[in-house]
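Enquirer: Structures for review follow.
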Structure I
Amino acid sequence: MAAAVFTLCACSKDESDPPLAAGDVAVDVVLTPRGFEDQIYTSYLYMIPFVTDYQGVNVEGLLTKDIFKLSLVSPRSGATIELKMHESELNEEVVGQYTLPRSGDTLWMQPRMVWKYDALRRFDRTRNLALRWTISADGREICTVDRTFSCRSVSQCVNALIVYPYERPQGLVVNEDDAVEIPEMFAGYVEEENPEIDRIMEQALQEVALPSGFNGYQSGDENYLFQQMCAIWYVLQQTGVSYSNATQIPGQAEDVRVQNVRFFSQALASAQANCVEGTCMLASIYQRFDLFPYLILKPNHMFLGIGDANGDLTYFLETTMIGNVRLDALTTAEEKWEASKANFKNAMAVAKEEFDEVKSRVDAGDPYYAVIDLKEARKTIPSINYGSVRTDSKGKVMLVR
């Protein structure tokens with residue numbers, strides 16, 4: 001974990017008409033929720049601005065882009081101070097004014113952050129980030145606060161974090177570890193606009209008989225729907241994509257559950273995918289030709305759901321089974337296609353059994369289990385690589401579709 005550096009400037013106090021000075025103020029910086037410790041998760045910051053209501057609870061002050069809270073013990077009542085957060089490679093400069101409370105009371109300041117969203121989504125390597133705040137009064141700087149944080153790669157997906165009781169809004173559901181589950185964050189790794197999907201679909205049209213092309217549910221024929229889904233599975237098998245269970249992340253905060261998720265192009269290039277990556281990859285392609293994909297989560301695992309023409313969850317797919325058949329060991333195209341179809345049907349059957357086992361937990365609202373409707377999730381969670389998040393001139397964060 002990165003070491004935190006904390007510096008306050010030293011100034012003497014004029015006893016005759018004392019202006020505020022560094023000796024008068026004691027400042028600290030914490031992250032919210034506190035479980036983040038000294039780690040900044042760029043994927044979380046990119047996706048969280050649009051999550052204002054969660055489980056019917058207002059979480060704007062908790063699950064927020066405004067993750068920094070500075071505390072200052074008031075030296076006197078009624079004085080006005082200015083807090084400036086300096087620009088860094090990930091954030092713009094922001095300035096706010098605050099009035100000091102009664103002497104001895106603590107003033108909490110939570111700057112309205114303006115993040116550089118393109119920089120957040122391109123932050124592909126974990127490294128230290130130095131940040132600075134300056135506190136001024138009467139046009140004079142009275143102290144400077146410097147902190148160094150471990151800034152985490154955008155491929156690290158926060159999907160649960162401990163929320164201490166004093167932070168927790170009334171009604172917020174937490175799991176047995178006192179953590180709020182935010183599985184919707186995985187939707188940021190679904191990339192239905194990735195241009196490589198076009199190549200995959202074109203190859204599928206060459207390899208498999210799809211006389212009406214990829215028309216989603218339009219044919220009204222369930223067999224043709226399966227043919228479309230299996231054609232994608234077949235092409236991915238030909239690229240050699242197989243299951244890899246690599247998910248561990250060294251140095252993560254103890255109170256945050258994080259999973260490393262390779263993006264679509266990375267997983268395709270490496271020909272490896274863990275359960276999340278494989279599910280997000282298939283969901284990306286299926287959503288591209290207007291199917292209704294779902295991300296289904298249970299402890300330590302994710303698999304894919306697909307809706308029917310009405311969007312109702314009906315079909316299931318265990319994406320980790322994609323590498324269970326070796327097409328290169330077969331001779332003819334027909335043999336390969338038949339083997340792929342058999343493998344696909346088996347993966348659907350296994351996933352259906354998995355869902356039947358967890359459905360009661362999902363229906364009961366068990367926080368460790370979730371079904372994420374991607375069409376709904378897209379209303380608040382942008383695709384990291386293909387969503388366009390911007391801050392307007394008034395500081396409001398917008399998702400440009």
Structure II
Amino acid sequence: MAPWSRRSFLLGATGMVAGSALSAFTRADDRYDLLVRGGRVIDPSQGLSDERDIAVHHGRIVEVASNLPVFSARQVIDATGKLVTPGLVDLHAHVYPQGSALGLPADELVPFTATTTYVSAGDAGANNFSAFKHYVAAQSRSRLFAFLHISSIGLAGFPVGEMLNIDYADVDLAAKTLAENPEILLGVKVRESRNVVGANLLEPLKRAIAATERSGTQGRVMCHIGDAPGELEALLDLLRPGDILTHAYSGAGNDTVKDGHVREAALRAKQRGVIIDVGHGGGSFDYAVAEAALAEGFGPDTISSDIHAVSGNTPGKPYLPWVMSKFLNLGLSLEDVIAKATVRPAEIIGRVPLLGTLQTGAPADIALFDLVEGPVTFVDTKGAQRRGSRYLSPVQTIRGGRPFGRPYPLPFSYP
């Protein structure tokens with residue numbers, strides 16, 4: 001097999017393989033708007049892993065069964081030989097283009113990520129959230145949610161640390177914004193790295209927690225780590241059940257793994273219900289940390305990409321299917337990897353019934369993949385390599401019953 005490259009990944013995602021056809025049917029008695037036919041359907045929410053057809057009508061899944069009638073559909077996607085899963089749900093992405101220093105257009109990422117739902121991880125703070133809501137989320141085909149940054153300016157000033165001036169962490173303003181936007185805001189994001197918080201140490205995290213509590217929304221805190229200030233135990237002990245620890249395997253210093261073993265405080269956090277999230281990004285996934293963590297039961301609850309304008313062109317390739325493939329080759333089952341990027345983050349979002357599933361009545365958000373068998377090399381964000389034997393390659397994505405068109409342009413081009 002030819003050596004893997006970012007270019008082959010992108011180009012492979014821009015066209016259906018031979019034999020996958022999109023056909024049109026028009027009848028007076030149409031029953032289905034779309035039929036995805038003959039694929040291996042994997043839906044962890046139902047424990048389903050078998051060949052099935054999926055019928056869609058008015059943007060929702062109306063039937064999942066074998067041998068559904070082709071003549072009853074306006075459109076048919078032949079998924080023979082493909083994996084068919086719920087559309088991916090990325091709990092940590094940066095999808096506020098033009099409004100933050102890291103944001104990318106969500107819709108342009110879809111062909112390379114098979115992602116139908118993205119969560120903007122602190123791109124916007126209270127002062128620039130309204131523009132994200134009205135000019136980005138409302139005009140995107142992708143479904144968008146967000147964590148509000150505790151900094152009122154969000155990531156607009158990146159790479160300057162947004163918490164070097166603690167006055168930006170306005171608890172009342174953040175709480176008010178959360179309370180006014182419960183349909184889209186999941187909670188508060190905070191970055192706890194020394195170059196971000198400076199002398200303010202854990203005060204931004206404490207204010208993020210206070211904002212969620214003051215809002216009355218039961219919002220979560222998503223806490224970024226990587227060279228966190230002080231003792232990591234103090235940070236971990238602040239996190240509540242349901243809060244999210246992202247970049248859990250970063251290797252950036254002051255890690256969840258110390259001297260080859262998972263810190264007791266990290267294990268305690270997971271045991272009491274803190275959600276362990278990958279957040280791969282361009283500098284936040286270290287194989288040495290991840291392997292030690294998995295060996296001691298500190299695996300991820302959710303697999304997310306941390307895709308953004310800087311990370312997207314790094315050797316680690318933090319596209320969500322590629323990050324999932326890394327964990328597949330670290331020993332997680334295919335079903336588990338899919339669950340951690342579909343139903344599990346959808347449950348955390350908790351805003352859309354049956355999101356992240358292929359159950360009858362669910363939104364018709366569907367992803368098709370090739371499961372490519374053969375030698376492949378993965379790279380972490382420190383340049384360490386691991387050999388693998390298979391990977392997921394997206395070939396089609398359907399959002400709300402409508403396939404994304406082809407051919408796709410490349411999502412972005414940065415030097």
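Enquirer: Computing Rg/Rh (Cα atoms, Kirkwood Rh), for residues 171-234 alone gives 1.02 for which of I, II?
Expert: Of the options listed, only II reproduces it.
Enquirer: Of the structures labelled I, II, one was used to calculate distance in nm of label points 7 Å out along Cα→Cβ at positions 123 and 275, giving 1.9. Name it.
Expert: Going label by label, the one that fits is II.
Enquirer: Rank structures I, II by Rg/Rh (Cα atoms, Kirkwood Rh), for residues 219-258 alone and report only the one at the top, that is, the highest.
Expert: I
Enquirer: A value of 20.1 was derived for mean count of other Cβ atoms within 10 Å over residues 51-58; which structure in I, II was it taken from?
Expert: II
Enquirer: Also: Can you say which of I, II returns -7500 when helix-only ellipticity at 222 nm (-39500 (n - 2.57) for each DSSP H run of 4 or more, over all residues; to 500) is computed?
Expert: I
Enquirer: For which of the structures I, II does the calculation of Rg and Dmax of the Cα atoms in Å, for residues 107-338 alone return 22.4, 82?
Expert: Comparing all candidates, it corresponds to I.
Enquirer: Could I ask something else about it? By the measure volume of the Cα convex hull per residue in Å³, tell me the structure among I, II with the highest figure.
Expert: I
Values quoted throughout were computed directly from the atomic coordinates according to the rules given, and no laboratory measurement underlies them. Quick caveat: nothing in here was measured; it's all calculated off a predicted structure. Cβ atoms are built from the backbone, for glycine too; each structure is taken alone.
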